[in-house]
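Following this line, the structures themselves.
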Structure 1
Amino acid sequence: MLNIKIPFRKHQFDARKEAILDAVNSLLAEKGFDLMTMDDVADRVGIAKGSLYKHFSSKEKLAAAALTRLLRETNDELDRMPADWRAIQRLEQILRWSIHRRLQGGVPFLPSTRGALQRSLMLSLDYMTVAYAMNKRFRALASEARASGDLATDVSDDVIVFTLYSRSCDPTVEFLRQAGTLSDEQIVESMVAATFGGIRAR
C-alpha cells in the first residue's frame, strides 16, 4: 500500500477552510445571510480578510460551501442509522438531528429564497449535486413511509421534504429556548412530534 504524505501546507489550508465553514454556519445561524459580512467571517476565524478571499471569492460562495457541507453531513447521518429502522423512524431522526444541530448553532436560517444566494446556489455544481441527491433520498423515504401506512396518503412528497428543511431552520426553536420553559431535549422532541403528528396516517 502506498503511503502518500499530504504536505503540511495543504493540511493547514484544509484546516483553515473547515474553520471558515464552521464560522459561516454559526454566523448564518446568528445573523442570517443578509447581515453576515466577509469581515464577520474573517474576525470569527481570526484571519485577515485577504486570507479569507484565498478560499472563497464572495459571501455567496462561502454560504454555498457551508450549505453543501451541511447537506453532506445530513446524508452521512442517514447512513449511520440502523439498517432495520423503518422509513418513518429515519425521517423523524434526521429532523431530530437537524434541530439538535440548530440548537448548537450549526444550522443557518433558511436562506435559499434570497435572490443573490439563490443564484449562487443554482450555479454551484457541488451544491446542486448534493441537494438533488438529498432530495431524492428524502422522497424515497417519504414514499416508503407512505407505503408502510406511516404517512398520510394525501400529503405530497414536496410537503414532506420541504417541511423537513424548513423545520430544521424554524425560528420557533429560538423562541422556545428564549421562553426557558423547556429543555433543549424537550424542544427537539416537541418539534418532531408537532411535525410528524400532522402528517402521520390517521
Structure 2
Amino acid sequence: MGRPREHDERTRERLLEAAERVSETDGWEALTVRRVAREADTSTRAVYALFDSKEGLEQALHEAMFARLLELSRASRRSDDPRRDLDSLTLAYRQWATERPQRYAIAMHRFLGVRSAPRSEEGLGLARAVLDELRQVVRRCQQAGLLGDSDPEEVMVQLRALAHGLAEFENLGLLGPDPESEWLLGAGALVDGLSESSARAA
C-alpha cells in the first residue's frame, strides 16, 4: 500500500493564496519560501515538497492562472456568428481578470513582458493554447469580413491591450455601474472601427 501524501491539493492552494497576499502587501520581491509557509500556516518543507523552490511556486501560480483562463475560454459559447463568439471570449477574459484581481495582477506584471519571471513549459503551453482560442475566433471574424484587411495577429494584440486596460479599470472600480456593457462596447467599437477604416481606405 502506498504511503499517503503528506501535503495535498488544499495545502497547495493555501500556499498559492499566501503568495498572492504577500505580494499584494509588500511586493513580489518580498516573497520568500519561509514567509509563504508562515502565511499559509504550514512548513517550508511543504513548499519544497509541492513546488521544489520559490521559482517552482512562481511557475505553479502562472500555470494555475492560465489553466483557469483556458478553461473559461473553452467554455465560452461558440456559434455560427464569430462576432458573438468574440463577445463570449471577451466576457470569459473579464471573468478571469476580475474574479481574483490580485492573481490577475501577478499574471500581468510578473509573468508577461521583457522582464518576466521564468515560466514552465506547461505554463507556456497553457498560455499558447489561450492565444489559439482567440486566434481562431479573430480569424473567423476576418473571414466574415468584419475586420477589413487588418492583420489578425495585430488585431489580437489590440484586443488583448483593450482587455487589459478594461480589467485594470474594473479592478480599480472605475468602470461604473455596468462594467460588462463597457467590455462589450469596447470590443465592439474596436471591431467596427477596423471594418470602417478598411472601407474608407477602399
Identify the structure, out of 1, 2, from whose coordinates helix-only ellipticity at 222 nm (-39500 (n - 2.57) for each DSSP H run of 4 or more, over all residues; to 500) was calculated to give -23000. 1
Just checking, which of 1, 2 has the largest value of relative contact order in percent (Cα under 8 Å, 6 or more apart)? 1
Where does the value 66, 41, 31 come from, among 1, 2, when Cα extents along the principal axes in Å is the thing being computed? 2
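The numbers here are math on the coordinates, done by the rules we state, and not lab data. Worth saying up front: this structure is predicted, and the values here are computed from it rather than measured.
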